[in-house]
Structure I
Amino acid sequence: MRVLTKSRFKLGLECPNKLYYTHKEEVYANNKSSNPFLEALASGGFQVEELARLHFPNGVLIEDDTDRTKYNYEEKVIQTNELLNKDNVVIFEAAFMFNNLFIRVDILEKKGNQINLIEVKAKSFKHGTDDVKYNADWKFYLFDVAFQKYVIENAYPEFKVTPFLMLADKDKSTTIDGLNQMFRISKNSGNRTGIIKMDEQLNKINIERDSILSLIEVSEIISRIQKSEERILPEYEFEEAIKLFSKAYEEDRYFDYDLKFNICKKCEFKKDEKKPYLKSGFENCFKRKLNWTEDDFKAPNAFEIWDFRRWKHLIDNQILKLEDISDAAFGDTTDNSSKIGRVDRQLIQKHKSLENETTPYLLKDSLKSEMENWKYPLNFIDFEASTVALPFYSGQKPYEKVVFQFSHHVYYEDGTITHENEYINVTAGDFPNFEFVRQLKNALGANNGTVFQYSPYENSTLNQVKVQLEASDESDKAALINFIKTLTTPPTDKDYKGEIWSPSRKMIDLCEVIKAYYYNPHTKGSNSIKAVLPAIFESSLFIRDKYSKSISDINLTSKNFSPNHIWLNFENEKVIDPYKTLGKPFEEWDTTMERITEMDEINNGGAALTAYGLTQYTNMSNTERDSLKASLLKYCELDTLAMVMVFEHLKELSIE
């Protein structure tokens, strides 16, 4: 039986056509599919769900099937119905079915005919500033709850259902250390959440005092949704959408929903390079709706344009290829010739793409003027930080950053490049933030040269640690706070009402330098360093030649790679992405030793955060932790070396 669950209903709200492609893993590629163990680890959602259950100590769990391929919907409903015969009961994962609609409720509290429907989310809120309201941040969560309420009310018309969200409350701070350590993730736990509760530790906490979760009633918003006063898809009323989605999914029928290009751009059902034999749902839609051929897919289109904002014009006119979009459709250009404006950059991209012209565009004089303000030696820093719902230490609020790693490269005026410093702490339960800042202070205090970040991430991270320091009892907190203020600019959030300061050594955002003065057609519009770096490899013979030599043959030092290591290798005259050659964490692992992690590689930020999470929330041996630590150090070193390469390319162009 093909049932419409709450997750499939949400998918239909994103785009009804997705219902045809989902759960066809052997036919259609799905770029959101991943190892569920690592997925749960990254989100922290199951840990929050287990904490939420502690608020209801007498709750009864409807156990999940160990074999998900033989899921028994009816059996779950029967078990739920038996429990609902009680006047008062709390059920975890209560199951309801109406027609072919099926839901599992995170927490259901029954008092007579009163049902409290509680949906648990790892998402956070703050009273007064980001309360739960109907907007882009909350609408899918709210429609999820509305769908559940609809199914219960139709399955049990005699019940009065009151909907709630249970969320991480940013106005709460825990009063205990190691709250997140009390919920360990295990791929072998035998339950749906994959969480093992450390009962001996949990027995010592006062849930009302120590939990950071709060219940928020959402009856008024859910009522507006059910009355169709709020809609995600404007064409359909709430109940109409449910009926249409359920029928299409039950019949396994393509919905034939009109293309909304701004939604299509984010479609997960695109070709998977690792599984080229799978079909593309994205391409199937365009072939059906616009009669696109293979050549049409190869033609430059608006999906490639950085920060494009005129989607309504394209949707209304059903045009997407750049050759069909007039320059005027992009918006107004700027008169500022010293920097590349947003629309100017888009038009540069459009015309270079249509003309198949791959030479980088550069405002040479402006870039040169900018670079003359930089002071040697140049410092390139990169951080790795984790944000988790359940705090590490007493006094912390949900989603405060835990900064566990930095890398620091120095570029001297004579061209010498040293991997000068690094810091990492992956010890389970350690709160690294303050020692992180001490080590960074020591590292950057060795010279007074310009400091670079790539994106505002390092700035915002240090500002959050500044707030943590202000609330701490650290003996050197004044010195650490003053150090942070030399580097960072104050938060720009509209709700920020805190201290304002002027940094004496303000970090330069290398990404903003790229956006202001440089465009490389090989980036396809992306300004991410993971796109800019390969583009530079395509465009700069200097960079290709220099880094295709071993470390010992160039003016460079490394802390994590041997002198014989070569950063740039080639295959069919194309540079192999150096992130793909970092090596695997367990290449030399003794196969007779059991290990927790299934990680195959650490070559992107998401994998780094997952690896850190593994070191914190699993019962991992020190040997395994050290293997992940070594891989994290290599990854972060390459991140700051990548920044050096970007700088060297800009320097190369500015003096040509």
Structure II
Amino acid sequence: MRIRLVFAWVILALSAMPQSAQADGRADSMALFRKAYGRFKAGDVPAARVVLLNAIKADPHNAIAHVLQGRVYLALKDGVAAEAEFGRARDSGIAADDIRHLMANAYLLQDRPQDAIDEADPSHVPGRFAVWAARVRAMAQLSLDNDDAATAELNLALRLSPRNSAVWTDIGHFRIENGETAGAVDAADRAVALDPRNVEALLLKGQLVRTQYGLTAALPWFDRMLAIDPNNLDALLEKAATLGDIGRSRAMLATTRQVLAIRPGNPMAFYLQAVLAARARNWTLARSLLQRTDGKLDDLPATLLLAGAIEYQTGNYEQAIDKLARLVGMQPENMKARRLMGAAQWRQGDDASAIDTLRPIADRPDADTYTLTIVGRALERQGQRKDAALYLDRAAIPTRAEPSPLDVVADPRQLAALRAAAVANPGDTKTQIALIAALLRADQGAEALDVSQALLARNRGAPMAHVLVGDAYVATGNYAAAATAYRDAANISFTEPVALRLIDALRRAGNSAGAVEVLNLFLSQNPQDVPAQLLAADVMLSNGQWDKAINILESLRGRLGDRDAALLNNLAWAYFSAVRMDQALVYAGKAYDLAPANPAVGDTYGWILFQTGRDRQKGLALLRKAAGQSPRDAGVRWHLAQAYAATGAGAQAKAAAQAALALPGFQDRAKAEALIARY
């Protein structure tokens, strides 16, 4: 876990300096120290470091210069170098107790939490450093998952210094770790109000704004940090990542280069550049940039996912599986990792492993076509044709499935064990979530609602608690109540899963205008979000805004490639409706090549072929096939009726029109009745 600590500089008493301070070298050293301290206070940490190197060179025994240099390294997140400087300060005469809080922080940066706790023992830390030491102990206890001990230390720090911006910043980080997003927002607001120049508080606020409101809204907070500390690496890296997610690739690249100019070899900067190369599908460059991190980020989930994607895209399936297996072991609910790992296993010929990896996704109601197809083909190769047909038939379903209730791998067969565990551990949030997920998978919506409402009562500041209540309401068919729950979650954390759930619930509750309003708001903050863009394209298509739909879909095609049949099918329909027939035929044909068993794709291709006159016979055959594959799709039946009528096949036209009229949701009733009357 990455720990961020904010500390105010406290000048140690000059009486702690050795008597040799009057020597010429000492005088020069102290002059440089004062200059460095000014740079440090102004936020120019790199410059302070350089000046301090000269101060220490002038007098290697200048104890407070070593202390300040250690403080500089703390600001630069270099715990090893900081520890060395504090050790030299002790050797030069600084009392060990006067810098225990600093040394403890150096240990914490090295992921040595127990050493930090021991070093910052309150029995050895002077009272003037008690707040600082308590905060170090709190973050150390948090990293050891000792939440109660961490809470006690933070409460102590707050009692000692209730208006301390740094303490409130730590409280904010603690609340994030415990899922209390609303409480974290309150803590960050307090921290910024108490000290508007606290860059760590501003960083926390920016991160929370990004979650609460969106990417675009977060950028000004990182810029505020940089106005105070232009070389702050955390602010630059957060800004770079946010710019990349917004789609401002050039600005992202420029910002990462700024980081590398300040800190050559910074691994996170190279990682972000690798992400940028991967988005451009330049896998060779992405691998080269990722290698320049020198393995320093190899254990991070994001790095494992990127590395796995690079290996998969370059055909190194065994290496991809190795990296993705580590990630799935760390995060079993990571659906992206599962999809990629399962695809790599399938391409390597390991059908059994691919099925095991992908079934938790394939068995969900919102399983994607690609996953369903892989599981189906893998089962086919194992000779399980009956089971394979179930997945392949679902892969051919023309409509996009609604969002699944939870991105959690849950087994409804374990309900009895989960109920018992939940009763035995009512305060264990993870256990309660696992039970709710299993109940929803087992269609036990009423019980899921009871459990989720009880969880919400204990965790009103956690967006996930509101989401769970919304999911349970969806399961019981109460979409208006679900929308209210999702809106409460969105007010705390307006992320993609929350936004998509809210949009879906509003649509189902009959509030289409509200759904579009939420969609537009989300896209204004997250303009590159793929699911939201697909929804926006659907809205444009339904409103007849063909050119706008084309612009969105072409942009997505440029990013995702030509492997999504649904996207290509929608693009073909948009071009056809805009009377741009050549493009319509190209994309309809590509979509059909990818998904010939998908009746929506076959209907679009057949209708365009028939209407343009390019190949009416083939078009009619495709329309017949689509109607047979999806007999309850009124739109497909109506296309077939019109095609029959155009070829003079009156009886068939009448039968197809009557079939369309009998189906719910059919929109062209008057035209269909007129066609029937002709025959």
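All of the numbers you see were taken from the coordinates with simple rules; none came from a lab. Model, not experiment: these values are computed from the prediction. Cβ atoms are built from the backbone, for glycine too; each structure is taken alone.
Overview of results
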| item | result |
| --- | --- |
| Parent structure of the calculated result 13, given that relative contact order in percent (Cα under 8 Å, 6 or more apart) is the read-out and I, II the choices | I |
| Structure (I, II) behind the derived value 184 of volume of the Cα convex hull per residue in Å³ | I |
| With distance in nm of label points 7 Å out along Cα→Cβ at positions 566 and 614 derived as 2.9, matching label from I, II | I |
| Structure (I, II) behind the derived value -11000 of helix-only ellipticity at 222 nm (-39500 (n - 2.57) for each DSSP H run of 4 or more, over all residues; to 500) | I |
| Of the structures I, II, the one that 20.8 was derived from, the read-out being mean count of other Cβ atoms within 10 Å over residues 318-325 | II |
| With distance in nm of label points 7 Å out along Cα→Cβ at positions 62 and 382 derived as 7.0, matching label from I, II | II |
